[in-house]
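As structure tokens, here come the structures.
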Structure I
């Protein structure tokens, strides 16, 4: 059995260069089976950290891939090739056929990092989609969360349970944000047919993603896309118009919309400002009390703004209220953004451990709480 494995270092997708790492006591010998350097020197004799240009020859194939190889350590060989998927996949296939197994990068990272908090931050950092999220995760990687846990453990060791509870509670208040640093906040645009949900979604995105027609029921399936408000990653969802439907396909779309509303982090409930307020609208408003209410189409010739609940006034024609809507969404999702250097739990395992520690403290089990927190510091 070959004593080596490989790890994909660059993400799947388009790029100028793709990289992978072959690791293990037989790594150099494994790569030497396929790599022919311009200097004809085998990698088993190569100087560490020196770049070697050459070609990768697949078994049974005369066509070779241009690659750059570097022996990073006695048991580590980096391979860099053209960023296109075919070249990268063919190199991976060569290694697999030779008995070199593939390890997922999160698993590899966890094995290489003693501190699970740092490991979690590094894994999350690789998936960060905005600069704002990146700054928060860099703080965790540089020790913000680790220092916070150490402080909590010391407080418990000193029998300062009340102070520890207060600090732990503040940390848990940031858990909702922490769990959405990588996983985007889910926002749903909901409302009756033809109130302008699709146009509003396009206005928020700045480009046309949803189908827009002046006809009720145009959107039957859920349409989603990712964006960011104030640096917070968001998944915007345009849903079917809510209301009574007779067509089975449209009924299914309405059911999908309600399911998504129940699972969402925030609902934008859209009403048509050019129509009088009705009992059906009131029932819809009452059914989603936590929704951000928007009265759309305020560019219309005749508006009915009296006797309806307060809400933002918007127009996708003039652009009125669109920027304010973005700002309101940002404030609703993250009302209290953490200052630089603040500890923020960034995965579900950390949040569970913090909640278990709080539960133990509520029961007066200080030693148990300390043990649960200490578990976050080391495997």
Structure II
């Protein structure tokens, strides 16, 4: 926390002072911010041309140090919807959905904003979310925080009928029911018996019944298998204990820039070797030629993960080593790449299979 003390000097480079506002909020929530300094920062805020999210962080800081009057006044200046600063630049994790959810979460947690205003903002956020098929982890996290904050609202007059039985919700409680596919026909029937609007949300989860086809929605990705000496490997003729060298190559075909995550799930018969290939240090695998050095690599039990930074038409080629350990015929789903902060931009390779015979 002491590293955040020189707030204006350290964080003024962020768009609209949002970085400085967030640093102020962290110190205020931790109880180490000087209330006078928080008020002075709030007074100087107009000259910084703050973003809506920056104003929300400062308002939440005022609330945390007990200046609830100024907090309410500043919260009231934040428009219902706002365009993220440099919205297309996802290197700051920003999006309209993320910002709307974060502002709602800060307002709800402060308890300085009237419940009808929170309800109205929640409806706007819900509409924004329903327009999106994919959500980034940042967006999901702030939506969860907003939902958690709203559970502390005034819901004492909400009455719901569940299969004919009245249920009264107080203190911002929610009502949750999980229904499996096998008993969907007997799902509970819910009726709003109160005089106020309530929100119902249906979430459907599941696994695909068959392998997904190859797709190019902003990226391309292709997987190739080699033997340890660089010869092309026929996946139907792998023997137990063989070394399998896997390359993933592709290109960003969407506009802009991306922090992309390339993931290849292993078939059940393969295990990753504890070796990371990249750059010029390829050792015995120099035949691979040019290989991208990822920003980050993870060798997990069931998958290989590489994070690469790309721009439009930017190409990548990464590699990893696996060993055939279990005989059998195994499905091998297509390799996948996506922009971590714009998950609607992704690429998926073709699904294949691998046959490992006993040695």
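Coordinate-derived values only; no laboratory data. Predicted, not measured: the structure shown is a model, and the values here were computed from it. Cβ atoms are built from the backbone, for glycine too; each structure is taken alone.
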Open item on the list: Of the structures labelled I, II, one was used to calculate helix-only ellipticity at 222 nm (-39500 (n - 2.57) for each DSSP H run of 4 or more, over all residues; to 500), giving -8000. Name it.
Closed with: II
Task: Read-out Kirkwood radius over Cα pairs in Å, computed value 24.9, structure in I, II - done: I
Task: Source structure (of I, II) for mean count of other Cβ atoms within 10 Å over residues 196-203, computed value 9.4 - done: II
